[in-house]
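Read through the structures below before going on.
Just so you know, all these numbers are worked out from the coordinates, no wet-lab data involved. Not measured: the values here are computed from a predicted model. Cβ atoms are built from the backbone, for glycine too; each structure is taken alone.
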Structure 1
Amino acid sequence: MSHAIRMGLVGLGKIARDEHLPAIAFTEGAELVAIASRNAEVEDVASFPDLTAMLAGRPDIEAVILCQPPHVRYEAARAALLAGKHLFLEKPPGATLSEVEALIRLARQQGVSLFASWHSRYSASVSCARQWCTTRRLTRVQIDWKEDVRRWHPGQDWIWEAGGFGVFDPGINALSILTAVLDDNVRLIDATLQVPANRATPIAVDMAMATAGGIPVAATFDWRQTGPQIWQIMFEAGDETYRFVQGGEDAAHTLAGQESALTQEYRAMYRRFVDLVRSGESDVDVAPLQLVADAYLRGTSRTIELFEDWK
């Protein structure tokens with residue numbers, strides 16, 4: 001039996017504590033041996049202030065997981081690859097496409113595995129939606145991803161800064177599902193980005209897209225949703241409709257002893273990462289990030305009223 005892959009995690013924020021740490025502990029073939037964080041530690045795990053110190057203090061680490069915000073991740077990713085470590089990137093894989101392409105080339109040169117994770121693709125519902133869509137002639141797709149930013153991202157100023165993605169941070173999850181379900185390539189036609197006057201990233205986005213075969217795809221992302229939170233994709237095939245629903249509230253309402261959908265997704269991702277490392281392969285799909293980049297490139301940005309997340 002192969003030994004467990006020794007892993008070091010960088011960036012001990014909420015998603016790392018809630019999902020990454022439990023998933024690593026659960027995954028056969030994975031072992032967390034170090035943490036790099038300026039302000040946090042994990043009991044019984046070696047802790048370091050940054051990646052450089054972690055690599056120096058635990059040179060036996062074989063794989064690095066990066067959970068920092070995307071706009072500060074590239075230099076850490078490059079350092080890990082140059083040190084010969086396999087690399088797991090929390091979504092999105094980078095702040096720009098050129099960054100990700102550079103990491104792909106470097107990982108190939110170093111002979112290590114690179115994994116750009118898209119956790120929403122690992123939902124069991126994705127394979128069900130794909131099976132439904134591949135057996136029908138689709139006529140239209142509608143995405144509605146609407147949530148309350150004050151509830152899900154309180155005090156996270158980085159997400160409003162350039163490179164922080166704004167409402168695309170959750171919206172890219174929908175795009176990752178879309179591009180995993182459809183066999184055809186999806187291209188952007190037009191987009192409207194609503195950006196608060198005191199922010200650098202959008203609070204709401206409307207996207208008009210189409211598959212290469214001409215099926216229209218519309219998406220609405222909005223961070224101003226109060227009341228019921230909405231994460232859904234409607235796949236239409238004539239008179240038939242398949243409603244894909246993904247809910248971030250799932251974890252909050254999961255009963256004791258049950259696994260949330262998000263927990264299952266992260267466990268599946270770590271199984272995938274272990275398999276990639278052991279087989280010497282990489283898995284880096286930039287299609288969701290490409291659509292976000294195209295929205296910035298092709299879309300119209302409109303300045304709207306100020307937005308404060310403390311109201």
Structure 2
Amino acid sequence: MELRQLKYFVKSAEYLNFSVAAKHLYITQSTLSQQIKQLEFELGFELFLRNSRHISLTEAGEEFLPFARKTIQDAEDGVQRLHDLQHVKAGRLRVGVTYSLSSVLTEGLLEFMKVYPEIKLEVCYKTVTELLQLLKNRELDFILSYKPLFEAPDVESKPLFENVLSLVVAKDHPLAKCKRIKLQELAGLSLVLPSRDLQARMMLEKLMHGKEITLSSKLELNETNILLQMVSTGSYATILSASAVFGNSRFKAIPLDEPGNIMEASLLSIKGAYCKSAAKEFIKILLDTEAVKRRLVNWFD
């Protein structure tokens with residue numbers, strides 16, 4: 001059994017298509033099929049069910065997949081440790097970030113690229129659910145996100161700063177002078193809301209749970225920038241974390257005055273996983289940025 005065979009198996013399991021997997025592995029489909037068959041022969045089990053159109057994992061394939069992934073990751077961690085021991089400032093760093101915290105990351109990215117120009121940065125913007133899956137598959141080194149509101153037992157959370165869910169309006173909106181607002185006061189407002197897979201919406205649903213409140217939503221989408229463009233017209237308001245418009249004079253974030261309205265911006269990583277030197281250096285730089293330091297405020301002052 002060879003490491004490359006395990007990589008071929010994992011990639012095939014990811015796409016459930018030998019042709020697509022071979023393309024991403026930069027090998028021919030025949031080579032991939034041959035290596036998978038060789039691996040199955042050595043294991044004594046078929047890993048895939050095959051027909052003329054599709055492939056799917058057998059029960060043995062489902063059982064073997066997490067062990068194959070762990071073996072590959074352990075090997076990559078070992079190589080990374082050797083690089084770190086030699087103080088090699090090269091390689092790559094894979095960072096995941098949720099849409100609402102993208103502005104927090106920019107300053108850290110610029111500083112890191114200046115200090116470590118030989119390290120390739122790969123930044124992935126997705127929802128927290130999607131990013132956590134990539135993290136568990138070891139396709140990311142860490143995530144910048146609000147702490148998940150659902151159970152994630154294998155994930156370790158390092159707090160950065162606290163934030164609150166807010167009604168976001170244009171600076172000349174009639175409500176812009178309010179210091180805080182109750183959920184009940186949102187009824188009747190023309191709202192454009194984040195979609196249900198974004199953390200701001202998850203937090204809103206949590207705060208609304210058990211309360212007889214109906215919000216009037218004209219639009220729901222998972223793109224924060226478009227939501228803010230709609231709000232900037234003055235005709236609509238939205239509900240996002242206050243940090244999403246922090247320092248932007250075009251908008252006013254009015255904290256929702258509700259019990260439990262605390263969102264914890266965090267760095268998320270897999271518990272017990274090896275943290276490469278590049279990741280440690282990036283985190284150190286990020287913690288020292290003004291983007292993070294300026295957000296260490298009491299939002300209800």
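Taking distance in nm of label points 7 Å out along Cα→Cβ at positions 172 and 196 from the coordinates of each of 1, 2, which one would give 3.7?
Source structure: 2.
Looking at structures 1, 2, which one was helix-only ellipticity at 222 nm (-39500 (n - 2.57) for each DSSP H run of 4 or more, over all residues; to 500) calculated from, given that it came out as -9500?
Label of the originating structure: 1.
Hey, Cα extents along the principal axes in Å derived from one of 1, 2 reads 70, 47, 31; which structure?
The read-out comes from structure 2.
Once FRET efficiency 1/(1 + (r/R0)^6) of positions 116 and 164 (r between Cβ atoms, R0 = 35 Å, to 0.05) is calculated for all of 1, 2, which comes out largest?
1
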